[in-house]
Structure I
Amino acid sequence: MRTQYYAAASLDGFIATKDDSLDWLFSLGDVNDTSYPQFIQGVGALVMGAATYEWMLRHVIKPASAHPGAWPYVQPAWVFSNRVLPTVPGADIRFVHGDVRPVYQQACAVAGDGNLWVVGGGELAGQFYDAGLLDELIVQVSSVTLCSGKPFLPRRIMPPVLKLVSVQQFGEGFAELRYQVRNTTGALSHGGESGR
């Protein structure tokens with residue numbers, strides 16, 4: 001299994017505007033025309049931050065509407081939050097806070113042979129990176145610039161930590177870059193070629 005941070009970002013490195021809007025992203029095309037359908041089939045568990053979860057509540061679930069939407073994931077999800085957040089009926093969601101390491105262990109035990117998807121945001125992905133638990137970055141770089149907003153990965157990462165393994169174009173709006181994350185000894189991290 002691998003721990004993967006899979007996200008879309010603007011050309012200048014933001015995953016959302018300052019007010020967490022993704023309108024710029026949805027105008028670029030259908031997610032089903034990217035690598036997402038294949039990617040999600042390999043996911044065994046998810047982790048996400050509170051802002052990502054609240055965005056899902058506002059834009060996908062809409063619990064106060066006459067016909068609320070369904071939680072889009074069948075995989076169990078861990079949501080990091082220091083606040084009490086509303087639940088989604090019928091969804092396997094576990095609210096946690098603190099260090100990512102024990103949550104990583106729990107999620108891996110449940111994911112089995114599936115991958116662990118760090119859904120977002122960038123700071124949570126950064127905490128997995130800091131703990132040496134991030135194996136792969138998959139970023140759909142879009143053909144827009146935002147100038148400001150929520151950064152894709154707010155960490156200073158210098159070569160040779162990231163190894164570019166593939167580049168793929170999707171339509172006119174996206175270039176997908178896949179990077180394997182090396183540990184501090186220069187070997188690929190625990191889900192990569194060399195293992196730990």
Structure II
Amino acid sequence: MKKDFFRKLPILETERIILRNIHLNDYSDIFEYASIEETSKYTTWYPHKSPSDSREFIKSQIFSQSLNKPVNWAMELKKNAKMIGTCGFMSFNDNSSSVEIGYVLSPFHQGKGYMTEAMKRIFEYTFIDLDINEIIAHCFVENHKSENVMVRLGMKSQGVKYKFRNIKGKLMDLKAYSLQKNEWK
């Protein structure tokens with residue numbers, strides 16, 4: 001993996017989406033979807049109560065980037081430059097050459113294939129350009145939409161990890177999925 005990869009994510013494009021660094025002026029688009037309880041139902045964070053919560057999220061991403069820690073891309077629609085979600089890396093394990101991915105999409109834009117499209121591009125970049133061996137993902141047991149994305153990406157179920165991660169003060173059971181480079185199409 002490139003030494004300073006997370007400091008500045010490259011711009012990646014798909015047919016309908018630009019994946020780019022998150023900017024401070026994205027706060028209103030983020031607040032639009034992050035303030036909806038449905039959006040945060042299956043995330044590690046609570047709904048944003050004000051635009052300042054969205055600004056703080058952006059600042060935390062920028063700070064993580066400055067430390068070369070895993071961060072997310074902003075998902076921007078090409079047709080209108082609207083930011084509709086984030087996707088990218090939750091963690092990186094150099095010893096096993098693996099990354100854990102995560103994503104969130106505005107409920108106003110779900111069901112249109114945007115997340116699968118964006119993540120396919122990230123998979124390509126991760127396996128080819130970064131030469132990572134394995135991509136890992138987790139989702140709440142009842143989060144079927146997220147699980148469907150993982151299946152469409154060709155990820156294989158690794159079963160349920162019971163009381164796997166403390167999320168919002170509670171140990172949660174999570175479904176695990178993974179895909180190794182040699183299994184990727």
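When P(r) over Cα pairs in 10 Å bins from 0, in percent, for residues 98-161 alone is computed for each of I, II, which one produces 19, 55, 24, 2? Considering all the candidates, the number was obtained from II.
Given 4.3 as the derived value for distance in nm of label points 7 Å out along Cα→Cβ at positions 42 and 66, which of the supplied structures I, II does it correspond to? Only structure I yields this read-out. Quick check: -5000 is what I get for helix-only ellipticity at 222 nm (-39500 (n - 2.57) for each DSSP H run of 4 or more, over all residues; to 500), calculated from one of I, II. Which structure matches? Matching structure: I. Quick one: FRET efficiency 1/(1 + (r/R0)^6) of positions 10 and 74 (r between Cβ atoms, R0 = 30 Å, to 0.05) came out at 0.50 when computed from one of I, II, so which one is it? Here the read-out was taken from I. Comparing relative contact order in percent (Cα under 8 Å, 6 or more apart) across structures I, II, which is largest? Structure I gives the largest value of relative contact order in percent (Cα under 8 Å, 6 or more apart) among I, II. For distance in nm of label points 7 Å out along Cα→Cβ at positions 106 and 130, the highest value in the series I, II is held by structure II. Here the criterion is mean count of other Cβ atoms within 10 Å over residues 50-57, and among I, II the highest value is seen for I.
Computing Rg and Dmax of the Cα atoms in Å gives 16.4, 54 for which of I, II? Corresponding structure: I.
Taken together, the values in this text are just the output of simple stated rules run on the coordinates, not laboratory data. As the structure is a computational prediction, the values presented were derived from the model and not from experiment. Cβ atoms are built from the backbone, for glycine too; each structure is taken alone.
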